[in-house]
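Scrolling down, you'll hit the structures one after another.
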Structure 1
Amino acid sequence: MKSILLVFLFISFHLDAQKLNLVSSVDFDATNFIGIDSYKNVYSIKDMVIHKQGPNGNFIFNDFQLGRISSVDIINPLDIIVFYDDTNTVVFLDNKLSEIERVTFNNLGEFINVSTATNAGNNKLWIFNVNTQQLELYNYRENRRTTVSQPFPGKPISQSSNFNYCTILTENKLRTFNVYGSLISESDADQFLKIVIHENSLLVLKENELLYISEDNVMSLNIPISENTIKDLYLSKDFMYIYDGKKLHTFSIIQLKQ
């Protein structure tokens with residue numbers, strides 16, 4: 001991840017476009033597409049209800065009292081992280097979308113106003129503390145917080161992470177931190193709308209461009225649909241998924257790595 005983002009800092013984005021290999025396009029009815037896990041389960045949100053459809057059956061989860069679903073992190077399909085910004089709450093779900101537990105940050109001994117929450121592994125969450133404008137690691141087993149970053153300005157637009165790194169997109173900057181609190185990279189993010197990380201690759205949606213950043217290259221992707229119709233993105237080891245609000249498009253990214 002470090003090498004990717006260091007390259008990201010210094011390379012120009014005026015690159016020749018790489019055409020994606022379209023594998024399939026299927027009708028897909030959802031408010032939001034979340035992603036597809038390594039077990040081929042498809043996750044989505046429809047009318048504030050989380051759906052999981054896969055080889056072992058279909059499952060749902062909802063709690064309308066918590067409000068709008070802000071994000072769902074499926075990096076660990078056995079411990080799914082659902083964040084509700086309206087009520088400052090994280091719900092943990094198992095592989096059948098049954099609730100394991102929840103954390104309501106309003107009810108902690110020390111109130112935390114959280115705007116993002118994703119999985120950091122080992123009973124921890126990456127959270128952005130609005131009051132301090134800092135990224136933190138929160139151990140929900142021990143109710144203990146560790147400050148990861150120095151304060152920085154801006155409101156998080158998109159956050160994507162794995163167990164070692166967390167990347168946060170604000171209005172003008174893209175920053176990546178590691179679990180030790182080091183700022184790995186910081187770069188301008190003009191017209192960036194969303195970021196998605198998988199292992200050592202980063203997908204960036206700009207206003208008029210889709211960028212794929214891997215360990216050894218950065219490329220602009222020429223996709224056979226209008227950039228303006230990209231609603232949701234997801235990146236896996238071998239595939240990129242784009243949901244346009246009506247169809248779910250699957251693209252092979254194997255050729256991009258060659």
Structure 2
Amino acid sequence: MSATLAVYQRGLLIVKRRVWRELLGLTISPLLYAVAFGWGLGDQVMVEGVPYLSFMLPGLIALSGMNQSFGIGTELNIARFVNRVFEEFLLSPAGSFRIVAGNVLYGATKGLMSFVVLALIGVSLGINPLASPMVLVPVTLNCLMFAALGVLVALVVKTHRDMSNFSTFVITPMAFLSNTFFSIDKLPPILGGFARVIPLTHSSIAIRGYMLGRAVPAYHLLILAVFFVVFFVLAVRQVRLAVD
């Protein structure tokens with residue numbers, strides 16, 4: 001546990017050194033989305049029986065959590081290919097599980113920071129993101145899942161460009177096809193079927209359901225937990241392969 005905390009605290013020290021830049025980065029994109037889509041459409045458009053802004057904010061929470069948590073992959077990628085310091089982790093006695101756990105916790109923490117920022121934005125717009133405390137469950141699972149994916153991808157790719165390509169071809173399409181800005185029921189059947197199996201869709205549905213006081217089927221949370229475990233186990237395996 002101490003080794004996990006050491007890796008985690010290393011990440012927190014990085015955030016502490018640039019905390020204002022981090023907070024500014026967490027705030028600008030959600031505000032732009034809120035202005036461009038939410039305030040622009042206001043209460044004039046209803047989606048799934050609620051004003052568009054109320055529909056969009058949970059999607060933004062899921063999307064921002066994904067982007068910020070997955071960002072740990074970019075940091076590890078730079079540590080591997082630019083700064084050449086990732087080998088310090090591998091040579092340390094921390095062990096594969098603890099190395100992955102510490103980095104996943106750090107990535108998830110950044111994702112949860114984005115939730116706090118968006119929650120404050122939501123309150124300022126008259127929306128209570130914590131209408132149900134259960135919303136914290138899918139929010140946390142979403143951040144842990146994509147942090148684990150970020151660590152896994154950072155360990156698998158061979159170049160910095162490969163990491164960028166993964167974001168372009170996987171993360172970006174997921175951001176727009178996962179019930180974030182519009183209902184997946186509006187998608188063509190093929191895209192709709194794809195959207196229903198990707199993890200961010202289940203995050204968006206669960207977060208939106210709890211925020212709007214709707215019943216959320218337990219399988220959405222189960223799917224998120226399964227994705228997290230799979231990504232985490234594969235990341236641990238990848239670290240062990242790197243050590244060997």
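Computed from the coordinates by the stated procedures, all read-outs in this text should not be read as laboratory data. Everything numeric here is computed off the predicted structure, so don't read it as measured data. Cβ atoms are built from the backbone, for glycine too; each structure is taken alone.
Worth pointing out:
- When helix-only ellipticity at 222 nm (-39500 (n - 2.57) for each DSSP H run of 4 or more, over all residues; to 500) is computed for each of 1, 2, the one that comes out at -1000 is 1.
- Looking across 1, 2, the calculation of FRET efficiency 1/(1 + (r/R0)^6) of positions 44 and 140 (r between Cβ atoms, R0 = 25 Å, to 0.05) that yields 0.15 traces back to 2.
- Here mean count of other Cβ atoms within 10 Å over residues 156-163 is compared for structures 1, 2. The highest value is that of 1.
- Which entry (1, 2) yields the derived value 26 for relative contact order in percent (Cα under 8 Å, 6 or more apart): 2
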